[in-house]
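Enquirer: Structures given as structure tokens follow.
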Structure I
Amino acid sequence: MKKNAALVFFFFVLFSKAQDKIVIEKENIVRIETVLASDEMEGRAIFTPGVEKASAFIENEFKNIGLSFYGDLQSYRQEFDVKGKKANNVVGVLLGRSKPDEYVVFSAHYDHLGLKKNGKDKVYNGANDDASGTTAVIALAKYFKENNQNERTILFVAFTGEEVGGYGSKFFSNSINAKQVVAMFNIEMIGTESKWGKDAAYITGFEKSDFGKILQQNLKNSNFNFYPDPYPSQQLFYRSDNARLAALGVPAHTISTSKMDVEPNYHELSDEIETLDLSNMTEIIKAIAISSGTIINGLDTPSRVIE
């Protein structure tokens, strides 16, 4: 016990020093979110020029950050077919220093609903769903690359096809050895305040592993809180891209703030960047980074999902 406590203390000293030098900046969050939720992306529906533009943008961000390619891929694009049509995830890798064969996944879906056939406003911008989560993944990739302290390998994944059946996460889950995946942080709709207000988010399937308890323990000296999913009747644990790996036993959970009982812009044309609290969203992304620390650095291993 004393040895483990000493290791944890040593980690937090190093992590605190790293935080002083490396920050997640709101300006970068605004920049990324603004591009992904712009009319130029045409609602990012799968199989459209708009989603291709979004993919290219994410690929370029991963390139600028300096991430490696996944597996045998020759680019950041993980391509696959859906009923004879081409689609792709975007995957970047940050190799672990001492545990390269143990993986931690940060993910979000970058597709949305596309264009409405008629009306003055035709673009389903999907600012919260899920440009917010994709923005978080890109920002976290930059943070961990600059921090350069990850003992486990980190995979940053932007899925496509979530809105039409989870095709991207299904393909990715089949491409990886689930036994090597230590945890999955799936990020979905974090642009609005939670039911508890600012500095709070919930974790789907909280009771299915000790993933959430580890995250909250790592935030014990902060003002931020993670809560269990307050909307159990909506079965959110099974409705996002975490579900595929969770079904294979991975502690794969979704982090969200969306008030699913009263969220006025969910799957509406009004889901635009002006409806988001980007300052609070930045703090949520920071909290995710801090809360993942002991998992990233190999000090904590969440229990496997229990069904």
Structure II
Amino acid sequence: MSEFFQLIVSGLSTGSIYALAAVGFTLLWQASQTINFAQGEFVMLPAFLVLALSVKLGFPLWLAMPLAIILAVLILGVLFKRLVVEPMIKHGTLPLVIATIALGVLLKEMVKEFYSPLGQPFPSLFPQDVVTIFGAVISIPDIANFVIAMGAIVALQLFLGGTRTGRSMQATAQNPDVAQILGVDIKRMVLYTFMINGALAAIASILITPIYLAKFSNGETLGLIAFIAAIVGGFNQIRGALVGGLLIGIIDNLSATYVSAEYRQALPLILLIVIILIRPQGLLGTSEGRTV
């Protein structure tokens, strides 16, 4: 029983980080109908920004991490919207999807070429100590990662629901035409959404990279898992992305222990197929009516 509890806690820790990336998928879809297939690389890149600032340029780690988050907001938020989304979205969804796939490949190859093709050790924010809870041995990083990731998502929800800017962003996502009539600067609200996605990706990167090392290929797995989590939970609901991320984190841990480590990556895909067949809008998602 203690082993099972330990696996659940570890799964929740990893799943909460997946949820950060999945929430980014959901935010961009709600704000601008953008599906960003470079989201995995968005989570991969900030870790290398931290390493470049701390290892190559000599910044202390406590300064390198917030600087990396700021750079991620500018590069993965502002520049991504201005240079990729705005020129392509006028041509429809498919060209934009292709552009984000190409961007993901570009980011991956740039890191591989200009930093290193080898996995790099990444410093952990927390001591590698453990605590015993109900007989289960839980690591401090697992607890801290879960608290920080959930704290970021709760803070986002409070911002969206409790501030004027947040409510304006929600109004823009729900009906941009009406929001504009009511005086909302919808272009600015959409830009804020992209910036928030960049910040969430950076936080996820800093939390998850100590587990997997900093590798240029990390985005391939992270992007797929985040996309599956967003669909499983509900692509148009932040709480759905959260539930999807946590669920996949738990399933991944349990399957690796009780089924087979070789098939652990297949089970989220099986879950995705089942959800699409039974409830296409996701566990907590809502149907979006479209006129054809």
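No value in this document is a laboratory result; all are computed from the given coordinates. Only a predicted model underlies this, so the values are computations on that prediction, with no experimental measurement involved. Cβ atoms are built from the backbone, for glycine too; each structure is taken alone.
Enquirer: Ranked on percent of Cα pairs over 26 Å apart, which label among I, II comes first with the largest value?
Expert: The structure with the largest value is II.
Enquirer: Could you figure out which one of I, II the value 36 for relative contact order in percent (Cα under 8 Å, 6 or more apart) was computed from?
Expert: II
Enquirer: Could you tell me which structure in I, II was used to calculate helix-only ellipticity at 222 nm (-39500 (n - 2.57) for each DSSP H run of 4 or more, over all residues; to 500) as -10500?
Expert: The read-out comes from structure I.
Enquirer: Name the one structure among I, II that P(r) over Cα pairs in 5 Å bins from 0, in percent, for residues 95-174 alone of 3, 11, 9, 9, 9, 16, 18, 13, 9, 2, 0 was derived from.
Expert: II
Enquirer: Still on this model: Using the calculated result 27.5 for mean count of other Cβ atoms within 10 Å over residues 199-206, pick out the matching structure from I, II.
Expert: Checking each candidate, the match is II.
Enquirer: Now, a different point. Any idea which of I, II comes out highest on distance in nm of label points 7 Å out along Cα→Cβ at positions 23 and 119?
Expert: Once distance in nm of label points 7 Å out along Cα→Cβ at positions 23 and 119 is tallied for I, II, the winner is I.
Enquirer: By the measure mean count of other Cβ atoms within 10 Å over residues 111-118, tell me the structure among I, II with the highest figure.
Expert: That would be structure I.
Enquirer: If semi-axes √(5λ) of the Cα gyration tensor in Å, for residues 31-150 alone computes to 32, 19, 13, which of I, II did it come from?
Expert: II
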